[in-house]
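Engineer: In what follows, structures are represented as structure tokens.
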Structure 1
Amino acid sequence: MTRQFVDWLDDRLGTAHFMKHALRKAFPDHWSFMLGEINLYCFLVLLATGTFLAFNFDPALTKVVYHGPYRLLDGVTMSSAYASALHLSFAVNAGLLIRQIHHWAALLFVGGITIHMGRVFFTGAFRNPRELNWIVGVVLFLLAMGEGFTGYSLPDDLLSGIGLRIADSVMLSIPVIGTWASFLLLGGAFPYSDQVGPRLFSAHVFLLPAALAGVIGLHLAILWRQKHSQFRGPNRTEHNVVGSPLFPNYAAKSLALGVATVAALVLLGAFVQINPIWLFGPYNAYQASSPAQPDWYVGWLDGALRISFPWAIHIFGHTIPSPFFPGVLLPGVLFGFLILWPYIERGITKDRQPHQLLDRPRDKPWRTATGVAMFMLALDLTLAGSGDVQARYLHVAVNVMNVVYRWGFVVAPALGFIIAYALADELRKRGGVHQATRVRLRRNERGGFDEETIP
């Protein structure tokens, strides 16, 4: 029956040749190449859990009086969105579990993209001919941040409302187009427009997932066409891929990783509380809570806003307020640097040759040092985003923590670069640059075979 079905399908679509080639496609065996698989499975979990949540959530900001199962908020006036989120958490079967799985999957999805980009950066996998896929990866990261932020803002609790207010302030700081951008997203002046919730809902449920799916598909299509890069080793050259075939070896490993990823997310959703919106209360413009930190992937932006100086520039009849510099200019410079990095490195090294084999981080000390410096900058800003919490436990003023992280903004990347360069250069000198080798089999006196290295 299976054979008849395959023959029937091949007669109409001509898929036999493609499937035979696809199932024999080689995938490298190194564990780091599985990081992208984790992101893919997290995205599938997000689609599944997000569909369930969308059927049980009302994004409207119409004011209602709550009389649900959470008695501590009984009789409190709130938006329909917040009441809907509470109902989803306490009255819908498995609602809280699905909410928490969805949130953990979002955090792991963005985290997996970050780690995967780190692997690509430190091993030089972005070089010719993979510059386009590197840019696609950066765009994917930006879309994931936007998708996470819009979902984080939907419940209209006090914490998400503060975050949305900050985002609106940053948009308003953009010269000339800031007001238009704010009205496009919110549909009016924050927070009085009744279009804020539905617009965020549409972006989070329809627009951004469609964009993410398209970019992921493009990323995989380019990867399939260009083949995998690989680490140096026996029989590995710039013109081949050594590894396991897609079926059954790689498919079995990928499926096992997918099951493990889903299991880990379910366990986190069941036993590790995240985003308890009932503790924050409904959003009111005149209220703010401390400690209050956003999800980690936008925490660095919050930190940049906290430690920035209250500077404003008046030029050509326009005022550029202080949130513009940490909220718009700094991210623009950082992500522009990431997008252009393959071409920046090409300009430094003058290397325009296509590369199939990857570098060890120690073999390129300056690239490794640059990556570590960027990591230290992001770490400093992320820690600055929780400066109020640290000040509370260290019994110091918040302004003291701001001064510490302002210095860290300059010192931490510089120290990271110097130390990483010194360590990588020393390891490179001790171990030598890893060169590609070829291996052939030579029959020995016992009738067996020995490997012989060909320089």
Structure 2
Amino acid sequence: MDVSQLSWLSANDAARAIRDGAISSEELVEACLARIREVEEAVQAWTFLDPEHALKQARALDLQRSEGRALGALHGVPVGIKDIIDTGDMPTEDGTVLHAGRTPDRDAAVVATLRAAGAVIMGKTVTTELATYAPGKTRNPYNPGHTPGGSSSGSAAAVAVGMVPLALGSQTNGSVIRPAAYCGVFGFKPTHGLISRHGVLKLSRSLDHIGVFARTIEDIALASEQLVGYDERDPDTRPRARTPFVAVAAEEPPMPPTIGFVKTPLWERATEETREAFAEVTEHLGDRVEEVVLPESALRALEWHRIVMEAEMAANLTAEYEKGRDRLSESLRAQLERGRGYSALEYQAALARIPQVTEGLQELFDRYDALLTPSAAGTAPQGLSSTGDPAFCTIWTYCGMPALNLPLMRGAGGLPLGMQLVGPRHGDARLLRTARWLVNSVGSDRP
């Protein structure tokens, strides 16, 4: 096996090669570290990386294998962790000077789960300020003069350039789907409450999701199967039968899926090349796709989402605002001040709309296997002062529906142009199955 190409292995292929003895975890991690040394100066995806600590983990996992001990599904595979997710052996600084030097004493639930599955926790990837809008240092891997998106900017970029095959992020509005779209990788935001958020920076209990970045749908399925589960410390998780993500995602659909194409009320924000690209895709799909007009209840979801998000952020970031508001960005201060200004009636009314809007959208899945819509208005905007507009993600986040970015299209200058596929709540594995069908139907020009 060509050692120089090891960093580009998928998580599935890497785990298989390690299990079979074709490579060691140490060799894989060293290849990823070599790739990081090669491109990190340009991309700047990491906020904490200790190469020797990563290699020490890999050597310990190789020893386990040599001793014939049971191996987890991700044994020896390196994973990047967004720097709002606690790691007991690394700093977690949340992208803000207010938390500089913060080192938790234990892992977040998702990190503990990854370790139990045999993953190497490679390091901490860059987040925007407290996972909101003020950008971090990461650059777009296709063009450093363009934003990588946010807030999970480092995770998306690291996967895109072959630094790691998998990375974790989070989404409260568009923070997984948008950077995945801008960086040209698969990004999956599951159903709300499917993956525990215990040990993760809390912005909005009603809207926060853990997400996954990968270069293949199969890797999204593999990681999701490990991460999904009940955790009594996260009040929004529920005891459920374990979903066989890998098996379901690999199945052929019992019949060709029917896709609903949703422009959303924001279609006027979409760039001309986005409109043209979706026209080509829908023409290619022919009678497997129909245009859908959202129910009236969905049209105000952006406003209700903003009220819920900002009110809950204001409550959860009270200490940061009261003790360090002068060191917060102008955009975050404005969000928190708006959040503190909403009345209890406004907040409760916006919160109560979530199940109503969700129910209206769920009815669409009686007719369609999934909904197709842009991941963002267009390709990554030029400049580094903004992470782009998350509005094309807002409705689906508000309703807690699973969503997946498909990196199937390119725009001006070769920049990725995202395609978002949305499924019904708790239809996550079937969404991945439909996505695999769509990838095979549309094709891909990914490098």
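None of the figures in this text is laboratory data; all of them are computed from the coordinates on show. Predicted model, so just to flag it, every value in this text is computed and none were measured. Cβ atoms are built from the backbone, for glycine too; each structure is taken alone.
Engineer: A value of 14.2 was derived for mean count of other Cβ atoms within 10 Å over residues 96-103; which structure in 1, 2 was it taken from?
Structural biologist: Numbers: 1: 21.0; 2: 14.2.
Derived from 2, not from the others.
Engineer: When log10 I(q)/I(0) by the Debye sum over Cα atoms at q = 0.10, 0.20, 0.23 Å⁻¹, for residues 24-127 alone is computed for each of 1, 2, which one produces -0.28, -1.02, -1.24? Display every interim value, and only then the final one.
Structural biologist: Details: 1: -0.46, -0.99, -1.15; 2: -0.28, -1.02, -1.24.
Label of the source structure: 2.
Engineer: State the single structure among 1, 2 that was used to calculate Rg/Rh (Cα atoms, Kirkwood Rh), for residues 40-271 alone, giving 1.05.
Structural biologist: Comparing all candidates, it corresponds to 1.
Engineer: Tell me which structure, out of 1, 2, gives 0.50 once FRET efficiency 1/(1 + (r/R0)^6) of positions 152 and 240 (r between Cβ atoms, R0 = 25 Å, to 0.05) is calculated.
Structural biologist: On the way: 1: 0.05; 2: 0.50.
Derived from the structure labelled 2.
Engineer: Right, something else. State the single structure among 1, 2 that was used to calculate log10 I(q)/I(0) by the Debye sum over Cα atoms at q = 0.11 Å⁻¹, giving -0.79.
Structural biologist: 2
Engineer: Which one of 1, 2 has helix-only ellipticity at 222 nm (-39500 (n - 2.57) for each DSSP H run of 4 or more, over all residues; to 500), as calculated from the coordinates, equal to -20000?
Structural biologist: Corresponding structure: 1.
Engineer: If you work out relative contact order in percent (Cα under 8 Å, 6 or more apart) for 1, 2, which one comes out largest?
Structural biologist: 1
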